[in-house]
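Some structures are shown below for you to check.
A short reminder: the numbers here are calculations on the coordinates, not readings from a lab. Owing to the predicted nature of the structure, the values given are computational and were not obtained by experimental measurement. Cβ atoms are built from the backbone, for glycine too; each structure is taken alone.
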Structure I
Amino acid sequence: MDAVEHRDVVVNLVVDTTEQLELDGWEARHGAATSERCSMDNGSKGAAYKFSLSTASGTDHEANAQRIDDYWDSLGMDTRVVDHGGYPVVYGTGGPVRNATFDTMAAGETYRVVAVSHCAPGDTAKLKAEFDERRKHGERFPGDEYVPEENISDKYR
């Protein structure tokens, strides 16, 4: 898979993870899925995509963390749950993504799901420039629909 195909996988994993919980209002408060530099197994530079969604915290943190842990296990991910004083965090690696986190007490008392794709050949700067240009012309990509209206740059309107 190339870096863009991995973007779709990471967005789908995050969205599908949020659907395991009975919570509404998930938003990409940190923006659309973005590429970041990474090192491939052979040592060459590549690109990986990162995406996150947040919503107001639920009330049954332990049960929600267990749901996510079970779901990620079903995807073949290696998981572990760390309790932070009644606010568990689920960490997952492998499977469809390089790593993922479900935090029951992220900034602003929110639940947050974040994932990073596997590293693939690609130039982060070129990918960002290409997709910024395509967005300027009205194209939208997986995950863009979760970006709150007030966080969308005027250059994309």
Structure II
Amino acid sequence: MTVDLAGLPYRPCVGVMLVNAEGKVFVGQRIDAKEGDRWQMPQGGIDEGEDLHAAAFRELQEETGVGDGLATILATTSGELLYDLPDDLLGKLWGGKYRGQRQTWVLMRFAGDDRDVDLDAHDPPEFFAWKWVEPEELVELIVPFKRRVYRAVLDEFRELI
């Protein structure tokens, strides 16, 4: 099947870089990961009419169980970051309606402790494992087609982490 990439829009998305008091970043290992030992920060679609920060908190709660009062927004990326899906995923994800994502990232400081993370808070869960990592490790942990976005997020938030 051939997909007309030029005719497909980007899916609006929010990503969350959640950092703890030690300056480490939350990453989760996706349940549906097909590429081996790959990890990612929480992210997900923005519902039509949904406020960006509301979407960020919703996604954070759904994917990590970190709820109200346990994270504070520090910054938001200055613009959207785009990525295209690789050929083998085009037409398969998101009902085949999108060529990739246009993401705005939100940096949040985690105010809880590790017991506040609950990967089963949402049914179905997105992650089956999680850990805190040094910011410099992020780019190598993500699937290759998202690495440029992760570099840009890290560059923009580095001094605030």
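Things to note:
- For relative contact order in percent (Cα under 8 Å, 6 or more apart) computed as 35, the structure of I, II it came from: II
- Here the criterion is distance in nm of label points 7 Å out along Cα→Cβ at positions 85 and 109, and among I, II the highest value is seen for II.
- Here distance in nm of label points 7 Å out along Cα→Cβ at positions 21 and 61 was derived from just one of the structures I, II, and that gives 1.2; the source is I.
- Of the structures I, II, the one that 1.2 was derived from, the read-out being distance in nm of label points 7 Å out along Cα→Cβ at positions 29 and 141: II
- Taking mean count of other Cβ atoms within 10 Å over residues 13-20 as the criterion, the largest value within structures I, II is that of II.
- Structure (I, II) behind the derived value -5000 of helix-only ellipticity at 222 nm (-39500 (n - 2.57) for each DSSP H run of 4 or more, over all residues; to 500): II
- If mean count of other Cβ atoms within 10 Å over residues 37-44 is computed and equals 11.0, the structure in I, II: I
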